[in-house]
Structure 1
Amino acid sequence: MTRAELVVGVGARRGAPAEEVLALIRRTLEEAGWAAGDVVELVTLDTRADEPGITGAAARLGVPLRSYTAGELAGVTVPHPSTAPREAVGTGSVAEAAALMEGGELVVPKRKSASATCAVARRWPSGVTSASTNGVEPFTMAAMLPPTKHIESAGPDLRHHGDAEVRGLDLTDLAVNVRTGTPPDWLRQRITDSLGSLAAYPDGRPARTAVAGRHGLPEERVLLTAGAAEAFVLIARALPARRPVVVHPQFTEPEAALRAAGHEVGRVLLRPEDGFRLDPAAVPEDADLVVVGNPTNPTSVLHPAGVLEELARPGRTLVVDEAFMDSVPGEREALCARQDVPGLVVLRSLTKTWGLAGLRIGYVLADPATVALLQEAQPLWPVSSPALAAAEACMEPRALVEAADAADRIAVDRAHLLAGLAEFTEVRVVEPAAGPFVLLRLERADEVRNLLRSRGFAARRGDTFPGLGADWLRIAVRDRVTTNRFLQALDLAVQGLPRRTVG
């Protein structure tokens, strides 16, 4: 089979050491699954062609170094432009423009170190236009530019979310997993106080520092986002992936974002007979991006951290959605503070515990190179000043104590809900449940859901989650009074199902 040629575009500041440039290139290749021996050429800006850091890296790799003028590079469209290089030399990215100068496809967008950038393009020898390996289509930049695939072709409605069950209706909300009675008064006041600074552009540095301190991480491992949903879009558009896989049933937005960005997405469907527990062996070996929730929405399963660690390996991005982890007492099984798991990307949301769904605030925790790559894909000032003020406030000691108390109350209220559901012979509940919601199965669940609505309760339908069907419902954990009213309504709904005629 004809082999593609890899070209590495390099940009560097004056005085960048060869060791740093070489380490960046090798790390970038390794994470993408290639070897240094696959590189046929290094390319850069002509005014950097005599830099010892770049010439030294080319010499160590044993490949020639080619350079282009600023005018030539400025004529190349790059997918991840930055202001500084455009103002300095006329191109939005020296590394990406140089890599694409002779055509081909960008397979790894620019990655950064302290004083260098690199990007990798794949060129096919003359007469060859494309190739695939093991039946998998090669990754191209089309996979990073939305929308190129129809989400509807993926089966269930991946864009359906719990808010659609209650919007504009006077129903007791058991369909959305935002904690009731939130945001608390002290948090509302902090958000209100921030409104006086709306004339200034948002400054995310204090909030980023607060998030890093809360998790004991360096600031360069933190990226603030407009909710976890934005993070899924950034991952889909900015991170290279030739075979992304999503573990289902889970929150559908990661797959929707990947499909909208042009990716063909594989699914690993966990089985109800296994309690929706994850076997790492079920994930294909060649999956280079894996997404899993923990605790998982909608199953409420909490996967052991050790099981998730088995999914990590060099060359693979492991995305763990921990949006509901702060509702787990002690946040047991959390990976958010880990720096030793290769390719780990953890997502957190502040919308659930603190009632900030309308404000949109969350964050990503990952290695600095990944954070930098995601940040380049963000628009300017992606998080508003009120959202930044909320993030900073939610990292304070009193907020962490309040969140821990809330997690304990959820555990007690969930036990009460589960005990009530156990009285129904028609209902099967996924246990043990760890999140602020439970997943249950019963025949004619769609009819029961409609009867519950007529009695003032909104439940989350299950048929929009891959791996589930019309006989599943997700129920949010609420206080005992609300739960008791729901259980009474459920009893009346089940008993009120019209008889089905036979024959």
Structure 2
Amino acid sequence: MFIIGKGPSLDVVDCAALPAGVVINLNDSERVRAGDLGVFSANWVRHSLQEDGFRCGFYLAGKPLPATVPHALLPPIPIELDDEGLSILRLEREEFFDEPLVLLNALKVALRIAQYREEPIDVYLLGFDFTTVRGALSKKAGADFSGAADNEREAMIAAAERGFRQFVHFFQAGDRLRLHHVGVKDYSDLSPASFNRRLCGIGAVRGARPIDLANPDRVLVVAELTNNHLGDVDHLVEMIERAKESGADLIKVQKRDVDTFYTAEQLASFYWSPFGTTFGDYRRGVELNDDQLDLLDETCRRCEIEWFSSVLDFPSFEAIQRFEPRLLKIPSTISNDREFHARLVERYRGGVVVSTGYTPQEYVDYVLDTFEDNEVVYLLHCISAYPAPRQACNLAVVRFYHSLGRQHRQILPGYSSHDLGSLGCMLAVAGGARMVEKHVKLGDTEWIHFDKVALDLATDEFAKFVHDVRVAEEMTGSEIKRVLDCEHHKYHVRKAA
């Protein structure tokens, strides 16, 4: 069974490819994909359905519908049962009522079907994002007929999410209904892309749509996976899918030859991880091998998002070269490895991303000289502290890199964020940053590096971050001062006599 809401994650789900099953539309979600049963309570839904045409086979209606439309008009909730805390009691009652929390009636229908079949049913909830961060509605839903103000919408969404969590706990045993939330919440069972792949059979490798890497009018948001994929392929795939769904433009990973990058003493030192008790065990366990890199490339092409990698040594560069990358990252970790830089530019003239953490001002001159023949150089201001304190962020450096871009055509300024939250990246965008890079993770893991600065893809943290960056980008606008259409003046401009 599929219960369809109208959240923005539906823009990722291919509703036309749903497998066989009962489809229930809540409110006017049939605008996205019409189903077997429509369930609504609010009066505004009638007007939306009237405009779009009644497309469900039957309706459980809180308000009267035309006689030609098959429906059952639901009675109001009896006063003795009209309490938010009694939602589960009403769920188990035989009678259907006009429920403001329309999901309750949809689940009640699912329960009746499960009782009839005498076996539990899998119920997939699509478009239940419970957030206003990425827009209130799916773009597929069209006009919003609710007329709700932002604060009203937030209150309704919060109440709906509380109700949903009660249902999740109630059906936790799975002996009647098995609820599967499709989204990017911490309680989601599947991401929208995973749902497409596992249930709709959509997973063909299509290839990423090339983005303009040197577009001065677009801020590129990089989801920096580091090694937070934990060396686990399922973890890796889900991180890519969730980062794409959250609005990332690029995926970045790291590649190093563990046995030559670290000393024998470092590799033998104690470090606990699921891979063993030495630092070498840990680093080898989380390093992407050739098969995993193939999977990374395939997943990014399927999700239509480009990826690139930090290369920390020449063997890693050679391992990445077979993918013909348009970008390579020179991380702060190897800013002093001038021999490697020289070997790199002999073989590679594509775009580079250079982080300047733990480097003095003179390093910028070195970068300009060394990579002057590369197609584009993203010069990323960076503070090599995890997390970077607010007073150390020194974001004015981004403005300096922005000024360098006026003198050197291939230079684009950016910010590799190790500070907490989104404010630093928003200020960097206002200062001219054309790329911002943020560490991401998928849940908390006690034994992996960088978790304390990473945004969690298991929640909507990263989606909120991308939203904030886009707001900063929109508000920053153009450097050209002009009169805008929205401007008006209370008085006529007086001309000098």
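For mean count of other Cβ atoms within 10 Å over residues 326-333, the calculated result is 17.4, so let me know which of 1, 2 that is. Can you show the working numbers first?
Numbers: 1: 17.4; 2: 21.1.
Attributed to the structure labelled 1.
Where is relative contact order in percent (Cα under 8 Å, 6 or more apart) largest, in which of 1, 2?
Numbers: 1: 16; 2: 12.
Of structures 1, 2, the maximum of relative contact order in percent (Cα under 8 Å, 6 or more apart) occurs in 1.
Which one of 1, 2 has distance in nm of label points 7 Å out along Cα→Cβ at positions 310 and 422, as calculated from the coordinates, equal to 2.4?
On the way: 1: 2.9; 2: 2.4.
Among 1, 2, the structure yielding 2.4 for distance in nm of label points 7 Å out along Cα→Cβ at positions 310 and 422 is 2.
If you rank structures 1, 2 by mean count of other Cβ atoms within 10 Å over residues 158-165, which sits at the top with the largest value? Please list the in-between numbers first.
Values: 1: 17.8; 2: 15.2.
The structure with the largest value is 1.
Could you tell me which structure in 1, 2 was used to calculate Cα extents along the principal axes in Å as 79, 61, 38? The partial results should precede the final answer.
Numbers: 1: 79, 61, 38; 2: 85, 79, 40.
The structure behind it is 1.
Read-outs throughout are calculated quantities, based only on the coordinates presented, and are distinct from any laboratory measurement. Bear in mind the structure is a predicted one, so any value in this text is a computation, not a measurement. Cβ atoms are built from the backbone, for glycine too; each structure is taken alone.
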